[in-house]
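The numbers here are math on the coordinates, done by the rules we state, and not lab data. Since this is a predicted model, take the numbers as computed values, not measurements. Cβ atoms are built from the backbone, for glycine too; each structure is taken alone.
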Structure I
Amino acid sequence: MTEEAVEAPADNPYVADPPTDFAPVEELDADEAREQTERLREAVRYHDHRYYVENDPVVGDRTYDALFTRLRDLEDAFDLRTEDSPTRRVGGPPRDELPDVEHVAPMRSIDQGGDPEEVREFDRRVRDGLAAADWDGDLRYYCEPKFDGLSVEVVYEDGVFERAATRGDGETGDDVTANVRTIPSVPQRLRGDHPDFLAVRGEVYMPKPAFQAYNRELIEDGEEPFANPRNAAAGTLRQLDPSVTADRPLSVF
């Protein structure tokens, strides 16, 4: 899931060279806490986008951690946490099972072709279907490497992340909302113009460098490493404890 580059929030003191010498939380009144929380929430979303999506952070890790911690402290102290807050990425309480959720539209899988005749048959089906639809334009194919992970449907309502589900049987899948919420590259709130309701299909995966680094950590800790990145992504996304998912390097396309 990708987004275009975004401009920095205007007049937000926590975007460029942000201060981190905050006054104690208990010295703020409710209005001051609410205003600072809104500014911090906006800034942390921006920094998340620069780091995880654009790969071009504008603040260092220590500064980001200070902003994030301050936001979390304010939300906790003044009961200001929202469903789309960046602090929700750290995970929630474990669940006993993953409930089923019905897809907005069926999620189909992709057929595999192992020899030239299967590819030619696919081309015939495509051309027959286009001809039946009275389409007479040029037909071009584009090939690209496939992300080997786990397919998901992510739903936004009024621009806010609402739920996520695995493909499952194509009609219903596992509700992995709490786990997908922890993935940094999944926006919690859409920017710019957007429809009131949007269902997005994507692939959750573990990048190879992150997979290799994570497996090294498992081996050093005496634990069994994952067999491959797909198994790592699938097993991580189906965790009953979202904090486990939050601790693993997942991404989404």
Structure II
Amino acid sequence: MDTANATKAAIGPIRRETLQHSAVAELRAMILAGELPPGSRVPEMQLCEQLGVSRTPLREALRILASENLVELRPHRGAVVTPIDPNEIAAIFEVMEALESLAAGLACRKGTEAEFAELDALHDQLVAHFQTGNRLAYSTVNRRVHAVIVGMARNPALETTYAGFAAQILRARSLANYDADRWQESLTEHEGFMTALRRRDAAAAGALLAEHSRQTAKAVLRALRGNGAGSGSGDAASGAA
């Protein structure tokens, strides 16, 4: 095969992969925002038109989301958005608590000064968004804070395991509504573990981040069980804890 033909042959797979990644990102965002509610059927034809993709990359995207437990591929029914089971979310939070505690301890030992400076800057943004009442911006920065701490651990196994559960936790948070008191408590908890991280106090940072995870779990589960976990749409801005 000459160079020109080889280039043409490569264009197809590259474009399919790009469309697939785009479809994954769009569908994941729709599920996390509650636009595709728990238990609802995924309207494939409508989404193909909306996203500008054929059924092949869409179905490849759905398989990826199924591996994240965001959708279920059911015979003769197609894809269905996975219902939220509070008991399953509770179990995942227990694992996330241990992972975040471990990440905090490792971050204290392995983190660079530049990474700690980034955390400080992110925390300042959290405070600013809290003061202006911007829950959506706060939630976005909050996710970044936790991701940076996990990254500072420099442990690929930890990162992979954490990422495997993160989407489910994010969806549960997005469907839960937090009151102002819990939001204030969450920020106070952030200030506590940030202080321990700055001191590189691994034991304290791990314990404080674990406690933050426990309190977040309580708030999420209380909201899910009160609202009816398996149905209804959520507000992506609400997951501020």
request  = Check the numbers for distance in nm of label points 7 Å out along Cα→Cβ at positions 79 and 103 across I, II and tell me which is largest.
outcome  = I
query = In terms of mean projected area of the Cα convex hull in nm², which of structures I, II is highest?
reply = I
message = Suppose FRET efficiency 1/(1 + (r/R0)^6) of positions 71 and 223 (r between Cβ atoms, R0 = 30 Å, to 0.05) works out to 0.40; of I, II, which structure was it derived from?
response = I
ask   = For which of I, II does relative contact order in percent (Cα under 8 Å, 6 or more apart), calculated from the coordinates, equal 30?
value = II
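The value -25500 for helix-only ellipticity at 222 nm (-39500 (n - 2.57) for each DSSP H run of 4 or more, over all residues; to 500) was derived from one model only; which of I, II is it?
On the way: I: -10500; II: -25500.
Only structure II yields this read-out.
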Label whose coordinates, when distance in nm of label points 7 Å out along Cα→Cβ at positions 127 and 199 is calculated, return 1.8 (choices I, II) = II
Entry that produces 13.4 once mean count of other Cβ atoms within 10 Å over residues 143-150 is calculated, selected from I, II = I
